[in-house]
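**Student:** The structures come next, written out as C-alpha cells.
Readers should treat all values here as calculations from the given coordinates under stated rules, not as data from a laboratory. These numbers were taken from a predicted model, which means no experiment stands behind them. Cβ atoms are built from the backbone, for glycine too; each structure is taken alone.
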Structure I
C-alpha cells in the first residue's frame, strides 16, 4: 500500500522529492504504531502520572468555552493520537463524552482494548445510538469529542480534503446550529516517550452547514501541513477509496461496511479522483 500513500503525498506535496516523501511516510507509520501502542499503555494512566505526560497549548480556549456553559463539541481530526486525547482530558477533570466506532469487525480483544480505557474515565457513545444523550450533555455544559474525518454516512457533507472530495460527518455543525454550543478544534501530537502535546484552536464558522464543514477541513489541512508526520494519511486514503466506490455505486449505503465490501482495486488508485460536483449529487440508499 505504500505506493498508494506516496501517490497521494506526491500530489499534496509536489515540491518534495521521492526521498523526502518516503521519510514523511516513514514518520507517519512510526506515529501510527505509537498510537497503537498507546491503546495498551494508556491503561496505566491515572490522575497522578497523566499530568506529567501532557504539554498543553491554548488550554485557556477550552476553559473559556466550558465556562460559557453552552456545551462544547471538540472537532478532532484523525491526527497523532486522537483516542488518548479524550482520556487525558477526562483524567484532567473535564466532563467528557466521545462518539466512537464499536470496532465490531475487529477481534474481541482488540475492540475491548480500544474501548475499555475510555469507558473507565468517561462516557462512550456510538454513531448508531439516538442522540438524546448528546443534547442532555450539552445542556449540562459538558464536552463531546467527535472526529468529522470519520465516515459521514447518508447525512454527511461532501467536502474537499487535500483536493479530494470526501464524505464526512455533518454532526458537529448540525448540533451547533440547533443548540448554540461552542465548536473548538483540538488535536494531540505524539511526542517521544509516549507523551502528548494537546492543542486547541478557535473554530467559529459563519455558516453552520456544509460550508462550515468545508472550512473545518481547510483548518485540518493547514494543521496537517505543519505536522505531516502526525496526520493520519490512512484516513485520507480510506475516505478517497470510499468516494470512488460510492461514485461507482451511484448511492451512499447506510453502513460504511457496505462500501468496504463493494470496493475494487481501482478505487484505491490515487490518480482516480472524482469531482466534488459529481459526487455531491449522489444521495443515500437503504442498504
Structure II
C-alpha cells in the first residue's frame, strides 16, 4: 500500500528469534546455582521482556494493516494503488532541480550576451537584469536547495524504508532492552514515512490545484525552451519572446510547491520523533 514494503514477515521472524534467545538466556541465568538475588531478578525481568516482545511481534501484522487503513482514509484508493504515484515526489524534485539549474544558467547566459547587441544592447541588458534578478534569487535560494533537499530525503527513505522496520522490530526485541531506544527510532521513521510518502504528493497537488506535477513541469518546459532559443540569438525583441511577468507566476507556484513539501517532510520528522519517544522513551534526536 505504501511506497515501500515494511517487510512485516521478516520483522516478525527476527523478533521471535531474538525473543526466544532472551527467554532462554533469562531462564538459564535464573536457575544457575550460586547467582545473587539481584542477578536472578534481572534474569526474571529479561524473561518478562521477552514475553512482552513476543506479544508485540504478534501485533506487527496488525500495525501494517492499520497504517494501510490510514493511508486509504487520506488518499483515494486509485491513487495509492498506482505504483507511479509513489514516484511523483522523487521525480518531481529530480526534474525540478535540473530545470532550476538549466534556467539559472540560461538566464545568466542571456544576460551576458545582451550587452553585445549593437546600439540598444546596454539598455536591454540593464532592463533584463533588473527584471530577472528576483527570479534568479527565488530559483537559486529557494527552489534549487529545497528541490535537492526534498529529493535526497524522499529517495533516502524509499531506499532505506524496507530495512528500517525489520531492523527496528529486531532492536526492540533484543534481550534485556539493550537496543530498545534505537528500535523505537527506526520503527518510528519507518512507519511515519511509510504513511507520509503516498500522502505528501496528493496533499501538495490538492493544495496547488494541479492535475499532476508532471503537467506543471511541462509548462515550465515551454519557458525553458524559450530561454534556450534566446541563448542562441538574443535580440531586441527579447521581452516579446520571453514573457517574464507570466513566468513569475509559474516560478512562485513552483517555489510554493517546494516549500509545501519541505513543510510536510518536517512535520513527518516531528511526528517520527514524537512517536519514537512514545514507543521507547527516547527522542529521535539520538
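**Student:** 18.5 is what came out when mean count of other Cβ atoms within 10 Å over residues 99-106 was calculated for one structure; which of I, II is it?
**Tutor:** Considering all the candidates, the number was obtained from II.
**Student:** If you don't mind, another one. Taking helix-only ellipticity at 222 nm (-39500 (n - 2.57) for each DSSP H run of 4 or more, over all residues; to 500) from the coordinates of each of I, II, which one would give -28000?
**Tutor:** II
**Student:** Once distance in nm of label points 7 Å out along Cα→Cβ at positions 11 and 259 is calculated for every structure in I, II, which label goes with the largest value?
**Tutor:** II
**Student:** Follow-up question, since we're still on this one. If percent of Cα pairs over 30 Å apart, for residues 51-210 alone comes out at 13 when worked out from the coordinates, which of I, II was used?
**Tutor:** Computed on structure I.
**Student:** Now for a different question. Consider the structures I, II: one of them gives 24 for relative contact order in percent (Cα under 8 Å, 6 or more apart) as calculated from the coordinates. Say which.
**Tutor:** Source structure: I.
**Student:** Please compute mean projected area of the Cα convex hull in nm² for structures I, II and give me the label with the greatest value. Mind dumping the intermediate values first?
**Tutor:** On the way: I: 14.7; II: 17.9.
Across I, II, mean projected area of the Cα convex hull in nm² peaks for II.
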